[in-house]
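The data blocks that follow each hold one structure.
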Structure P
């Protein structure tokens, strides 16, 4: 492990009591901020990491992958040959991801096959299983705190004939921009009552209970930042006091300006491994004679963590 990699590991493991995401820790924040912006200057967001014949990142790429996560909170990859779901999951395990979330639309292996489903399929009620655009959100924002989604991975089996690109926005950059501009609003965004997701009721049956929580939360060890957010105007209840509304307006303004956003259109054999960054999806259109768009998605309770051992 080189010196840069050791320094990164230290920032992940040894921050208890010194989290840069605690407002009182101004010195730690400024050090983290300088490091974050330097990594982003050095590491282009659109770098694509080539996998080896086994569908894994070669050991020689692991240090750079760690830097990429520190810089952007996502890594793009390209497989030499198509990955089945077993190899997709093995690649995710190389990134420290093992604790899979189970959502109702997932397959038996807990990997979700994102494709347009028939109108009589129950999943057709949910935008991911249609060809419609998806606004800014983080995955699993409706999950309870004990099942918080820290990371997710996507793998493109087939891309749509037209459209279907993604926009990514590093949630740590959202925090940085707010703290630089109006740090007093972060208390509102960390309020445990900031965001309420009403229960999901289908056919008089509660599919998911009501969930309430903050937009920003700090991991138990203080080392990482989690974000829960959706731009959906329906099925979401925000606090309505003046400070909370100012905080939400600032989040929306930053997303509209898009200064830290990255545009990605995965092609067949490409994918994303990321901490749970803000993201959206363009509308898309499949075409006769062209394979239906199919994306594998896996959600995890773990944060991304590339190990030397692979």
Structure Q
């Protein structure tokens, strides 16, 4: 405990960040034709990008594979140890294999490389040892060497994994841009994320229909309308004319406003108290745009109508809450 008290943790933390920052900055002068070559190999590959590594570097390899897959480059992670015990069957001659290893001399890596050559895959090496076995077997070498680790013992991978991760990100971002990968493409691969929902989810995907969407005629009594709203567990009813076109909406707000003035409200016709010409949305409209309308107009429900003005659904703010758009 006494030794711990002698350590200036803030000073040491800043030193760690300085070491790792310098490790990343040192990569810039090494970005030459070899980096272009690596991108070219990946872009020309007919198969996938297989990323392999061991230990802490293997975790960086998993991150690279995940980043590639989510940004338009089909990829899988291949654990170097598992590879030499059967998983090499996942690799084909059409694939490009990116191997990450700081030393470039791990036993698993050295056993893996000759087989990759026999398969016919192109190999891109990210290593801190330009004279390693990995470097010699590679078709393209990216030097990620660091002067020293942030670990005072020089043992735990720290600056080396940070530098490797940064180089991996540089590859992934450049590939993304070279492929013309756009926000809508990103959303396509992330349908469960907030961006995917904003760019892909349409009103028709979440609107209430059938029994969950109470549609009433203008001549119906408020008492009848309230029963239909209750049965549908909705917050409003869509009102239609004799031709089945939207003429209004009857909401909980309409009920409260008129109930205060008219104790016999339940006997009146809904057309007398409904909100006429309500704001509507199309089923093809993005749900995010419908959400903006609800917020701007400070309302809770939107009738959904087709091109002929006939109601096909009801969008409630609660529906947007359920899918995480609010």
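Out of P, Q, choose the structure whose coordinates give Rg/Rh (Cα atoms, Kirkwood Rh) equal to 0.95 when calculated.
Clearly, the read-out refers to P.
Between structures P, Q, where is relative contact order in percent (Cα under 8 Å, 6 or more apart) highest?
P
As an exercise: helix-only ellipticity at 222 nm (-39500 (n - 2.57) for each DSSP H run of 4 or more, over all residues; to 500), calculated from one structure in P, Q, equals -8000. Which structure is it?
P
When distance in nm of label points 7 Å out along Cα→Cβ at positions 269 and 293 is computed for each of P, Q, which one produces 2.1?
Of the options listed, only P reproduces it.
With P(r) over Cα pairs in 5 Å bins from 0, in percent, for residues 29-76 alone derived from the coordinates and found to be 5, 21, 22, 24, 21, 8, 0, which of P, Q does the value describe? All intermediate terms of the calculation are to be shown ahead of the outcome.
On the way: P: 5, 22, 28, 21, 12, 7, 4, 2, 0; Q: 5, 21, 22, 24, 21, 8, 0.
It must be structure Q, since only it matches.
Every read-out reported here was derived from the displayed coordinates using simple, explicitly stated rules and does not represent laboratory data. These numbers come from a predicted model, not from an experiment. Cβ atoms are built from the backbone, for glycine too; each structure is taken alone.
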